[in-house]
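Take a look at the structures below.
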Structure 1
Amino acid sequence: MDVRQDTTNSYLKSLAVLTALIFIALSITAPSFLGLSNLNSMGFQFPEFGLLALAVLPTMISGGIDLSVVAVANLAAIVAAVIMRAGPEYAWLAIPAALTVGVCCGALNGFLIAYLRLPPILATLGTMQLFAGIGIVITRGPAITGLPDWYTSFGNQSLGGVVPLPLVIFALVALGLYFLLTRTPVGLRLRLFGANPVAAGFAGIRERGLLIRIYAIAGFIAALAGLVVLARVNSANADYGSSYLLLVILINILAGVSPAGGFGTVTGVVLAVICLQFISSGLNFLSFSAFSRDLFFGGFLVAAMSLRVAMGSLNLSSLFQRKVKPS
């Protein structure tokens, strides 16, 4: 376990160096990269997929994965939009209802994995389609628009005219998740279970309850991401952010999170989010199309996984073989 932790720490140092080098290279080759408008634009963009990456983090530490986070975010946004359009007297219910939807969706994922003992990748693949289908049924296809001005203006504000509000939300969620994973008994139990489920059982950890809580937290963060997206784009759609799933998995793999469970840090995810945002901005400055960016990120994911396998810190078979021992 200590060897794997040392490998992960070395990997994170390399990631920090890579992020710094990309920043320096872009600052030199594209002077407008450091412009206030570009930095402000990045501050509004990356919290969306950054929050989704944070949602996936605890599930991967548990030895699982959540492929439904984008669908959960879209469904939560749709529920909030429907309530807001029902009338101003119901608007105050929109955000609590959306977050409740996220928690319930996450808890359902946890139930399927903990009680029915479905492999996490297959369970969340199925619920991804389920949640997306529910969203399509609610919207009947077209996006829901015409949200109240107070909500869209709130989501596009900057604190002090400098720091985008979505960036503040991302930072607060990152700090809260860091505290949960490193300073609470839940975080300790999660890492122990992820690293060795058998030892966790002997230690008296109730795997089923732990997994349901972890996936519910993932659903909550995903719903929060959906609310951030809803405020920025002023619409709710069942298939928004279809490319985000690849991106959030790439972020966690790049961050040094082990799908085998037990290892992963919020710091690594934040670094990976910033690194990929820099790369995305660089591709924009080089006039690459959106299609070529997806191609680049897909190749980057394969390269990152290959490097992790070569370093001995990634076990891809765990994605399919992970099972929960009955409590």
Structure 2
Amino acid sequence: MAALSDLPDSVLLEIFSYLPVRDRVRLSRVCHRWRRLVDDRWLWRHVDLTVYRMRPKVMWHLLRRYMASRLHSLRLCGYLSAGSQAPQLSPALMRALGQKCPNLQHLCLHSADLSMLPITSLPCTLRTLELHSCEISMAWLLKGQDHTVLPLLECLVLDRVPAFRDEHLQGLTCFGALRSLVLGGTYRVTEAGMDASLQELSYLQRLEVLGCVLSADNTLLAISRHLRDVRKIRLTIMGLSAIGLSALEGMPALESLCLQAPHGTLEKLSLAEIISSCSSMPKLRVLELQGLEWEGPEVERILCEGLPHCLVIIRACPKESTDWWL
């Protein structure tokens, strides 16, 4: 059997890429060859630090020694649940990411207190920003903010960000490149705020509204009025009826529709109504239904026969409510 030393560099790099960052750094102490491999640019394109409570000193070392211009995506975990004395993500660190990592495009923050972090300190190269269980400043994302902030941002994920409300949703119009928006558990967003905001965000191509308190019918009515170019919709179906689903009939660009029922069913809808509405969407190619009590092979067969040009996916709802975006 071949030893590790017999494997080519490309295979070892692939193996190293599955290891946590701490183990990668330790591998550099094994031998000169492994040190060279650990220093390879390819290995540091995507870095996940969410498994660690990373102290700022260690983070700075990784930034200077390994990541720098190699980094394309970064996942970080904050100290939101560790008390006010715990180290937080600082504006200096965010600015350093922007200066030293010119290729950074995807930033994902978990459980971070960003209330003292100006949005202007985030790297301007970002195309995707994810916030999961984060606290943000009330000054973030307000309407009228500088349009030079995050000029390339195309995708924004806001999952369990309690401070996010209607005013912030309306402020997203400052991101001219934004095309994908995911709202998960943003319970302060109202139906009136959603309708008013979508009118100004008519260029969105993907919208996901999951685990919120909004009526699915009213959300779909707002989408049909304002987002005529939307290609992907994912929605928690609380309050969904045939009236709401029929609002999407004839949507010219819609390619993927996912209806998710984490705590309920589609009792108000029949299979015939689903087929009728979906048949009128000329570009629909994917229909996904999650968490339905009447799921099964017979239901899937009926839907597949009624929608022959559409991939029908029926599956159980996520095990945890925090898995909305999966």
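Nothing in this text is a laboratory measurement; each read-out follows from the coordinates by a stated rule. These numbers come from a predicted model, not from an experiment. Cβ atoms are built from the backbone, for glycine too; each structure is taken alone.
Looking across 1, 2, the calculation of FRET efficiency 1/(1 + (r/R0)^6) of positions 90 and 162 (r between Cβ atoms, R0 = 30 Å, to 0.05) that yields 0.35 traces back to 1.
Between structures 1, 2, where is relative contact order in percent (Cα under 8 Å, 6 or more apart) highest?
Biggest value here belongs to 1.
Out of 1, 2, which structure matches -7500 when helix-only ellipticity at 222 nm (-39500 (n - 2.57) for each DSSP H run of 4 or more, over all residues; to 500) is calculated? Value -7500 for helix-only ellipticity at 222 nm (-39500 (n - 2.57) for each DSSP H run of 4 or more, over all residues; to 500) corresponds to 2 out of 1, 2.
Of structures 1, 2, which gives 1.00 when FRET efficiency 1/(1 + (r/R0)^6) of positions 58 and 194 (r between Cβ atoms, R0 = 30 Å, to 0.05) is computed from the coordinates? Don't jump to the answer; show the numbers that get you there.
Values: 1: 1.00; 2: 0.15.
Computing FRET efficiency 1/(1 + (r/R0)^6) of positions 58 and 194 (r between Cβ atoms, R0 = 30 Å, to 0.05) on every structure in 1, 2 gives 1.00 only for 1.
On distance in nm of label points 7 Å out along Cα→Cβ at positions 18 and 258, which of the structures labelled 1, 2 is highest? List each step's numbers first, then the result.
Working: 1: 1.9; 2: 2.5.
Looking at the calculated values, the largest one is 2.
For the set 1, 2, ranking by volume of the Cα convex hull per residue in Å³, for residues 146-297 alone places 1 highest. Looking across 1, 2, the calculation of Cα extents along the principal axes in Å that yields 66, 58, 34 traces back to 2.
Once distance in nm of label points 7 Å out along Cα→Cβ at positions 74 and 218 is calculated for every structure in 1, 2, which label goes with the largest value?
On the way: 1: 1.8; 2: 4.0.
Max of distance in nm of label points 7 Å out along Cα→Cβ at positions 74 and 218: 2.
For which of 1, 2 does FRET efficiency 1/(1 + (r/R0)^6) of positions 10 and 226 (r between Cβ atoms, R0 = 30 Å, to 0.05), calculated from the coordinates, equal 0.05?
On the way: 1: 0.25; 2: 0.05.
So the calculation was done on 2.
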